[in-house]
1. Quick check on the output: 15.4 is mean count of other Cβ atoms within 10 Å over residues 93-100, derived from one of I, II. Which one produced it?
2. Could you figure out which one of I, II the value 0.00 for FRET efficiency 1/(1 + (r/R0)^6) of positions 5 and 53 (r between Cβ atoms, R0 = 25 Å, to 0.05) was computed from?
3. Have a look at I, II and say which one yields 0.3 for distance in nm of label points 7 Å out along Cα→Cβ at positions 13 and 37, as calculated.
4. When you work out FRET efficiency 1/(1 + (r/R0)^6) of positions 29 and 117 (r between Cβ atoms, R0 = 41 Å, to 0.05) for each of the structures I, II, which one comes out largest?
5. Hey, helix-only ellipticity at 222 nm (-39500 (n - 2.57) for each DSSP H run of 4 or more, over all residues; to 500) derived from one of I, II reads -27000; which structure?
6. Work out volume of the Cα convex hull per residue in Å³ for each of structures I, II, then name the structure with the largest result.
7. Given a value of 25 for relative contact order in percent (Cα under 8 Å, 6 or more apart), point me to the structure among I, II it was derived from.
Structure I
Amino acid sequence: MDQLYIGCSDGRIAASATTLLEGVGAADAARVVVPGGPLQLTRPGNERRVLLDWIGGLLESHDIRIVYLVSHQHCLAYERALGGLGFDQQELLERDLRRAKTLLETTFTGVEVQCYVIPWSENGNGAAFGPAIPVD
């Protein structure tokens with residue numbers, strides 16, 4: 001196990017997250033799931049410090065070299081943090097993923113961070129979370 005998944009604890013994205021991890025060959029990745037996932041890494045305070053400590057311990061004890069940061073649209077943690085969903089979700093999620101990636105890559109040397117967004121899709125078959133989309 002040399003990979004780590006960091007994502008939101010929202011159970012609605014579980015199938016999309018599993019499909020992503022299987023697709024990148026990381027089905028057995030260690031997992032850290034917290035409300036908002038990478039959101040916690042973009043906010044100052046105790047939550048970020050605790051999460052960084054957990055991540056550091058996992059990276060060291062499991063010799064992890066790849067971290068998958070995964071956010072999703074229609075995230076309740078973002079809604080609460082920002083006081084509603086009246087914002088460009090995709091743009092904000094991508095910005096926060098890039099910020100979290102920079103933080104992890106500068107804090108922990110030798111770690112590659114890959115970022116993904118799980119979109120909310122509405123089509124003729126109903127609304128659901130779609131497959132994860134990579135973020136550069």
Structure II
Amino acid sequence: MSVQTLPNWALWVQALGPFSLSLVTAGVAIAVALISWRQWNVARAKLQLDLFEKRFGVFIDARKVLSQLAQRGELDRLEAGLPNEVIARGRFLFGPEVLQLLTELHSLNTSFIVKRGNVDAIDPLLKRITASMDPYLAARAKV
């Protein structure tokens with residue numbers, strides 16, 4: 001086929017040939033960048049969800065300890081090690097301000113074990129624990 005018998009669109013493709021390859025390469029690079037950025041956002045959101053679930057578990061366990069101390073004055077036999085577990089998990093999920101309150105929770109439990117616990121200390125500690133964990137459990141939590 002000679003050049004004169006080619007349709008107009010084919011002549012345009014032939015004329016833009018050297019440029020079209022670089023345009024395709026640029027387009028592919030932009031598409032890859034957008035997909036990578038989106039995957040990074042999804043991974044970040046998953047990290048936040050995973051951290052929330054682990055932090056919320058520590059919060060629920062701390063509430064369980066305080067609730068049982070308020071109701072019975074002691075923990076169930078099966079949950080006697082729960083304050084130690086709460087501290088161990090909380091150490092790596094929260095900052096030092098929460099860890100200090102979890103240590104107070106452990107001390108309060110110990111005082112109930114030796115029959116020197118004060119029920120009036122439970123509610124203020126729960127309020128302080130809730131307030132200190134709020135920033136970690138918010139939708140845009142610390143990561």
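We did not get these values from a lab; they are worked out from the coordinates using the rules stated. In this text the structure is predicted, and so the values were computed from the model without any measurement. Cβ atoms are built from the backbone, for glycine too; each structure is taken alone.
1. II
2. II
3. I
4. Answer by largest value of FRET efficiency 1/(1 + (r/R0)^6) of positions 29 and 117 (r between Cβ atoms, R0 = 41 Å, to 0.05): I.
5. II
6. Values: I: 103; II: 155.
If we compare volume of the Cα convex hull per residue in Å³ over I, II, the biggest value is for II.
7. Checking each candidate, the match is II.
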